[in-house]
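There are structures below to look over.
Read-outs: derived from the displayed coordinates by stated rules, not from any lab. For clarity, every value in this text was computed on a predicted model and none was experimentally measured. Cβ atoms are built from the backbone, for glycine too; each structure is taken alone.
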Structure 1
Amino acid sequence: MLLALAVIAAGIALRQPDRIRFARHRPRAAGAAELISLQRSRAGNLTPLLLLAGQWTQILGWWLLATHSPIFAMVTAAAVAVHFRHLQEISHFAVHGVLARTARTNHLLAEAFAHHPLALGPVAARRRRHVRDHHPNATLSSDPNLADLRQAGLRTGTTNLRYAAALIHPLTPRGIRNTASVLIAALRGPGLWHRAAAVAALAATAYLTGGWTVLICGLLIPRLLIYPQLAWMSLLVEHTWFDPDHRTGSPAWVEAGRCLRIYPRSRLLAALAAATWLPYGDLHHYAHSAHPAVRWNYLPALERSLGVPHFTPDGLLAGTSTVARRHRQALMGSVSVSTTTDPETALSA
């Protein structure tokens, strides 16, 4: 057990140089131009490599811990799923080109540490879908993420039972089949042999570390069930998908009308979400949507300069104002939708 804890601690230590590098001289609040200039002066290729290596080192530590008891195996399943979410979000910033200094390094790091082992498909395909298709069209009919939500059952007129099932879609039989089909499609895409080899190598490493216990609880359950649900929850809280406030004006003003900021009044819940299912800036999705070129380290400072979007819920499911309730009301047609203009744009018109 001491070895497992030591490996986890080593993984945490490997992640710190990247955090420390970008923390220096970081303002509490600033605009996008100042923050982008600062992050460019800090950009490098080594600390992102250590950051990603630290994630996998921690996963190895959890695998070692899983072999000690069934309780530790269950904890490992949750912990590894969280690390998979972290890897997804780190590679998301690589897709935007702000993880490392060069475009080539961003691509290689995302492929080697996330897309290949987790079977997420080619980075180039994700860049097209996310940067080109999603960001400019968030909440619009052409948004591929909105199509995914509707395919899962989040449609106008859906019943309460189907709506509840859609909130946990990746855990349902239909959702599990969808996850499996996406994995198979990713392995059948470009680079078949080395993508399949990466997945096989990861599975072999898990088995050699702790047999079937680690293979099942440390890899299959996290990858097929828990991680997809965490990613799905993240998707649900990115936007007011079904009732955006359609706006014209500056990017920040437009995004403020279709984004939300969960847990604005609870530092504890916000910190817990940032450490688990909304990591690496995903908690600050409004700031990211307004200025996608800003690295996660600076999104809190950017958010303070932008203010808040039009919806600031207390939680996903629990609270006086929740994302689930608003989505449900929007699908039932009981939330009003408006079209407004940026005050600054109106004044200058």
Structure 2
Amino acid sequence: MITFYPGPSKIYPQIASYLQDAVHEGILSQNHRSQAFMDMLQNCITLFKQKLNIPQQYHVYFTSSATECWEIVAQSLTNAGSLHYYNGAFGQKWFEYTQKLIGDKAQKYVYGIDEPLQTVWQSKADADVICITQNETSNATQVETALLAANTNALLAWDVTSSIGGIELDWHKGDIWLASVQKCLGLPAGLGVMVCSPKAIAQAKIIGENKHYNSLLFVHENFEKYQTHYTPNVLGIYLLGRVMEQVRNITEIADKLKARNNDFCQFIEQQTNWKLLIQDKTLRSDTVIALKGDADAIRQIKLKAKDAGITLGNGYGNWKETTFRVANFPAIEDWEFEKLKTLLRQ
């Protein structure tokens, strides 16, 4: 089965042999306070930072999911309040979850899928954290981090679940970066990643929140010793380290995905009757492509795809019935896109 589902998505084929290695090496039976585990964790973090060009002074933590990272941001880094910019379902979910934790101190700014964030941006003096969904999977938009001039003392928190490992991020443009591994990193679901700047850790120390098992100060204290704050997903961390050994630097990966995205979008516009949901190339995601049409046509193409051994991504949120989505993740191969093109030409 060829899958273009935008998460959980296709895993790297090498995962099968890595799973066997994990069993044979005995890492899955190691105590997570053992030296063997700590060495494995340190190696994974080192490779992760090297391959994704993360600044050396930034900190990498592992959690259960990106959703848990939302919780950590609300609990440990938000005192006066947070401001959430979003144009789709996942940004809205982040805001609504934060609102459950901190109430009216969570504020929102909703903008359109055809609006650049830069044109609606306004810093808010009483917000500790400004939360942005960098790659909105529900509608296939993205924010160019390098173009955002923050002009604020607030921490900038970016949800990069659908882009980390697929595009090159300007890490200096943010203080908290949160994600899960089941998309561009080509891994099974069940592991979250959080990257924090020194400024974020300094704010956590000022706020001093330490009431939860996943309070950021407790997480940080443990990871400084290459330990985890609770019994971790040992297999997920091991697999991430192995994938980081195999993949190229993010600069090369990002260039390839951008070129493939441009080629596929040009194909859609010139050789099919489908329409791209996001017309503005500067707002279009590099890693998730949304195609729109009437509901009946979408049902028919998904059935034809299934018969051809291809899984397409469903529409989501406001676009559930009128779009389908195509993942452009590193683990997906070029020949699979060619097979998808053949289907869509028909």
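In this comparison of 1, 2, the computed figure -18000 for helix-only ellipticity at 222 nm (-39500 (n - 2.57) for each DSSP H run of 4 or more, over all residues; to 500) is attributed to 1.
Work out the source of 25 here, i.e. which of 1, 2 gives that when relative contact order in percent (Cα under 8 Å, 6 or more apart) is computed.
Details: 1: 21; 2: 25.
Of the options listed, only 2 reproduces it.
18.8 is what came out when mean count of other Cβ atoms within 10 Å over residues 163-170 was calculated for one structure; which of 1, 2 is it?
Numbers: 1: 18.8; 2: 24.1.
Computing mean count of other Cβ atoms within 10 Å over residues 163-170 on every structure in 1, 2 gives 18.8 only for 1.
Identify the structure, out of 1, 2, from whose coordinates P(r) over Cα pairs in 10 Å bins from 0, in percent, for residues 51-98 alone was calculated to give 27, 44, 21, 7, 1. Of the options listed, only 1 reproduces it. Out of 1, 2, which structure matches 0.60 when FRET efficiency 1/(1 + (r/R0)^6) of positions 131 and 291 (r between Cβ atoms, R0 = 30 Å, to 0.05) is calculated? Matching structure: 2. When distance in nm of label points 7 Å out along Cα→Cβ at positions 107 and 155 is calculated for each of structures 1, 2, structure 1 comes out greatest.
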